[in-house]
Structure formats: structure tokens, C-alpha cells
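Q: Listed after this line are the structures, all set down as C-alpha cells.
FYI, it's all coordinate maths here, none of it is from the lab. Everything quoted here is computed from the prediction, not taken from an experiment. Cβ atoms are built from the backbone, for glycine too; each structure is taken alone.
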Structure I
Amino acid sequence: MTPTQVDVAVVGSVNIDLVASVARLPLPGETVSADDFAQFPGGKGSNQAVAAARLGRRVAFVGLIGDDAEAGEVRAALERGSVDVTHLQVEPGTPTGRALVVVDEAAENTIIVVGGANMRLTPAHVEAAGDVVRGARVVVAQLEVPVETVTAAARLSGGRFLLNPAPARQLPAELLDLVDVLVLNETEYEVVAGHPLPEDPAELGSRLASSGWQCLVVVTLGARGCLVWDGGEVASVPAPVVPVVDTTGAGDTFIGALADALSRDEPPLTAARWAVHAASRSVGALGATTAMPDRAAVLAAVRSAGDGGPTEPEGSLLSEEAPAEQR
């Protein structure tokens, strides 16, 4: 895969997800019995890469795995997802990342991430993948790898740089200044912005306008959809009502779908609607990537809802196929 062939480059984490299903989440100090257990490939970076690839994007991944038995499983999962793993390297003597996930009957979850090899990803690894990072139309990163590595990816990015600040932490001004698209949930917004998410969209718009952030901001709201700010008024994008089995990976599906749409130069609101419908389609099965939808499924959902965007030009995400030069 040459740089000119890359739509999306993901610099980030790859994990093994250990998922326990319980009737309810335990209280502090309490032990509960699991009804089921499963193991899946995961990690925010890996999930987002698979989500974008499943929607038809040409995706390259930059990251680290360990030299343990599970490393081959996560590499194979990315390859099955049609993600280029040329720059997925092995860190000797280090375990592959883990996520300990507990899901209750209401599809609520708690997640503990064990960084492992992900925390050994350095700016040098990003530099080694420089052609891919510079050549991608959208570069996606999260915070399950060191922040200095994310900053290096932002500096090298030749297209739009999309940051998902998760796990939440305050961001260095240097990094924020390099971000083109900031996608964060309500909790992450509070940590990054330093105040709770305002209930009034007009107040949110005012706060963002005075924040100094020079980027597209998308605040995800789970089953309530998302909010979009592109320097003017805040727009609300509702989510359809769907049956829910497991919300693990829904946020990653949203980001992969948003990167998919933005890599094809869709307007922010159109891209956000596409991402909302993709995320809504991803909650119907256990596991982060198991129910991630393909392009046809999201297209059907958008058309069924009748809210694909303000316009439907030829070659838009509502076309039967992406433009030939993007396939």
C-alpha cells in the first residue's frame, strides 16, 4: 500500500478484550458471578481502523504488539479486517495490551485498560511510518498510547488530524493546536475543557468559541446522538432507537465512520449523521468489532431514517458506491 493509496491512517492501540457478562455491574468491594465470558481482538486504535475499513476505506495501522501468544491473534484480526499492518511492529519482552470489560444486562459497561506494548509506541515508530501518515487523507489517534507519540503523529499528518482523547486527560496546548477534528464524549469533554458539558447548545457554542480551539468539535452522547460545532452554532444530530446488546466499541465505530466520511470530503453534519447511524448499527452484538456495519448496512439505515444530510450530490455517502477514485 503506497501513501497515495491510503485514505485513513490510525496511530494507536491494539488490545485483547476480555469480556465478562453480568446481571449488574458490581459495587465497590463486591464480587458478582459472570453469566458468560468471551475474548475478542480490540483496542481503540484497532477498533477504529477496522470500522473505517469495513466501510470501504483503505486503512493503514501504526502500533505495537507484544511477543506473547495473543499478538498473532490481534494482527490476524486486523488483516481480516482489510487493514494494512506493515507498520504494526513487535515489542520484545512486552505483553500485548489488554482491556478488562464487564457488561451488564442493560448493556452498560466498565473497562480497565492495561497498556502493555501500546505504551512503548514512540515518536520514532511514527517517523518510521512517516510516508503513510503524511499520505493519508485523515489520520486518527487516541490516548491509549503516549501523548508525545500522538503529538508526533499530529505534526506529521498530511491530511486532517482527528483526535479521540480517550482515556480522558488534559491536553497540552501544543497538541490541541494541531488537531483538526476533536471527537470526545461527555466525560472526556469535561476533562479536556475543564468544565461540565453545558446542557444548552447555545452555551456550548459560546464556550467553544471562547476556548481558543481551532477545530471541528464533535461531542458524542451515546443513545442521544451527538453535537457538532464547526465555529458557528452547535448542531444536534439525534440517534435512531435500536435494540442494544453491548455498547462496547460503539464510540470507536462512530470515529471510524466519521473518518470514512471526512476522508471523502463530506460536510461535517453529513459525516456526523453517517457516524451516528454506523454506531447505532454496532450495538446489536457482544464485542467491539463483531457487529460493526459495512457500507451497505449504514447506507440502508441512513436512507430509512431520511436524514442523510442537507444535500445528496452525486458521489456523496448516499450514493450506491463511493467515487471510483476512492474505492
Structure II
Amino acid sequence: MSIANQLSLFIDVVQQGSFSKAATLLDMDNSSLSKQIKKLEASLGVQLINRSTRSFALTSAGEEIFKQAQLLSETLEHIYNIADSYQVNPKGHIRIASSIAFGQMYLQPAITRYLKKFPEVKITLSLDDKRNDIIAEHFDLAFRIGKLAESNLIAKKIANTNFAIVASEDFVEQHGYPKTPEELVNLPAVVYSNTRVTLDQMELSESPTSSQFKSYRMKGNFKVSDVKSMVDAVRAGLGYTLIDLFNLEKPINELKLVPLLTHYKLSMMDTGIFAVYPHRKQTPLITEFIRELQSYIGSPPFWESHIPNYKNLYPIKKGKSSL
């Protein structure tokens, strides 16, 4: 057995916490597994594990070698993935994480197109509005929306975020069309809020011609962590909301929504939509998937057309995000 295979067995023993559990996982005899670990120790010239009938502990050398063995295992997996992706019929497994709305509306159609091109590729898509730990949870690719925190991940911007303030036609008929931010924030709002972020503040210019900006807090008795429920609540007339255009599944005239305060400058909060991935996972399969997604959403992204003449509304002010 090669030393690489023995190191893989060593990793399983450590992660399982015992020889018997690792042997069961690997479908091996306990004695055979123990023999391979002893051969590994002999080959390396150091003891890796302190054994007794009741205790199991890594030696200092074992702790250091375990860390390096994990890196070696990941590198070998990456090598195989690269080789698979360059075959005549590319294959491999891509694990993708995303927020629910973005995944359902944009990743799912892009995945469908991608798998029709590469039917031997496997994709696992995990949708959750809680932010995943990409490295710890072994994702190859994730899509994040907002302002990126500093990290050792690689990030590629897919699209800008494009915000608008919208309300239903019935809401405007009932409350009137607000002419200033002060009038707007006195009306009920529907607020998106999850465990990580609450979008209850808007940064608008003090007047349509002013270059000075002011933060306004939205007030409302309905907070919701699901984007579809938020849009449904706005369509039902419960309040206005601040929304990123990618969350609109259809043009606003079909949704019977209208944009508000479009003559004011609205901060886009210096945020964006990003593809992020560990550097070691940047394989041709990942690159091709990102290309497929960008082809699907377009440049500029097609959701900007959901509000007519959007590019001439809300003169953009780049500023710090409140996310």
C-alpha cells in the first residue's frame, strides 16, 4: 500500500476517533487497519498515535503530520478533479452554496443549461440564507450578495446590485405618492430581515439636486426573512420596501408595483453579487459554470429591465454598505 493511501487511513482513524470506528467505515479488519498505521509509522520513523486499551491520542508528531496529510488529501482530490474536467467528456462533482432566492431564480436555470452540456458532471446545490463556511463545509463554489468581508477566498463579481423602492399600485392609491423621503418613512414598510442582516435603512439624497445624503429608517410591523414572502406582502399592500432588482421575478407592471422617489439619488451601498471559492477549487468546471451563469443573466443583467428606464432612475451614489 502506498504512503498516500496509508496517510488516508490515518486521517480516517483520527477523524473517527478510534481504530474500530474507522475500520467499520472502511470495511476493514481492525487488525489490518492497525497494521497499516504501524507500517506508516515505521516508514516515517515516528510514532503518530499513543495507543492503550482505553485511550487514543495523537503524539506531537502525529498532530503535525495529520494537518499536512489533510492538505495532501485535498491536493490529490483537486488533481483528480482537474484531470476529470479536461477529459473529452468532462466529469466531476461541484458543490455549490447560495441564498435561496438567487439559487432558485438564477442558479437553477444555469445548472439546467450546464448539465445539458456536461451530463457526466454532478452538482450538489445547497440553498440557505445563512452564510456557509465554504472551506469547513467543503463547498467548491458559493454565491454571495452584499459587501464582501475580507477573507482568503477568491471572489469574482458577477453583477452589480441594483436597488429600488417599490410599493403596490393599491398602496399608492391608498396612501398617495410620497414626494420626499420624510413622507415615505412615515408610511408602513415591509422589511427584509434574517439572522445576518436587516434591510431597514435607505440612504437617499436630501433633495433631488443635493449631493448630501441622509440615512432614513423604514418603519413597519412586518419583517420577513424570505424574499418571496416579502414581495407578496408588498403586492398585497402591506407596505413599501427596498429591494434589489434581482429579487423581482417579473417586470413590475406585471407585479402591479410602482417605483417610488425615483427622482432622488439612492445609494447602491457599494455591494454586488459575487462568486467565491477557495483557490484550490478553481478548476475548468468551476470556470465554465460561472461563464454559463453570466451568459444566462446577461450583462447588464436582465433583471434591470424589470423596471422601465431603470438606468436613468435613482442617480447612483457609491457609498459604504450598511449590511
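Q: From which structure (I, II) was distance in nm of label points 7 Å out along Cα→Cβ at positions 155 and 243 calculated, if the value obtained is 2.6?
A: II
Q: Who wins on relative contact order in percent (Cα under 8 Å, 6 or more apart) among I, II, i.e. which is largest? Don't jump to the answer; show the numbers that get you there.
A: On the way: I: 16; II: 20.
The structure with the largest value is II.
Q: While we're on this one: As an exercise: Rg/Rh (Cα atoms, Kirkwood Rh), calculated from one structure in I, II, equals 0.94. Which structure is it?
A: I
Q: Another question, then. Say we calculate percent of Cα pairs over 25 Å apart, for residues 19-210 alone for every structure; which of I, II gives the highest result?
A: Once percent of Cα pairs over 25 Å apart, for residues 19-210 alone is tallied for I, II, the winner is II.
Q: Consider the structures I, II: one of them gives 31, 18, 6 for semi-axes √(5λ) of the Cα gyration tensor in Å, for residues 91-138 alone as calculated from the coordinates. Say which. All intermediate terms of the calculation are to be shown ahead of the outcome.
A: Values: I: 31, 18, 6; II: 20, 15, 5.
For semi-axes √(5λ) of the Cα gyration tensor in Å, for residues 91-138 alone, the value 31, 18, 6 is produced by structure I.
Q: Looking just at mean projected area of the Cα convex hull in nm², for residues 115-274 alone, which of the labels I, II belongs to the structure with the highest value?
A: Largest value of mean projected area of the Cα convex hull in nm², for residues 115-274 alone: II.
Q: Comparing Kirkwood radius over Cα pairs in Å, for residues 51-146 alone across I, II, which structure shows the greatest value?
A: Ranking I, II on Kirkwood radius over Cα pairs in Å, for residues 51-146 alone, first place is II.
Q: For structures I, II, calculate distance in nm of label points 7 Å out along Cα→Cβ at positions 83 and 283 and state which one comes out highest.
A: Top value of distance in nm of label points 7 Å out along Cα→Cβ at positions 83 and 283 goes to structure I.
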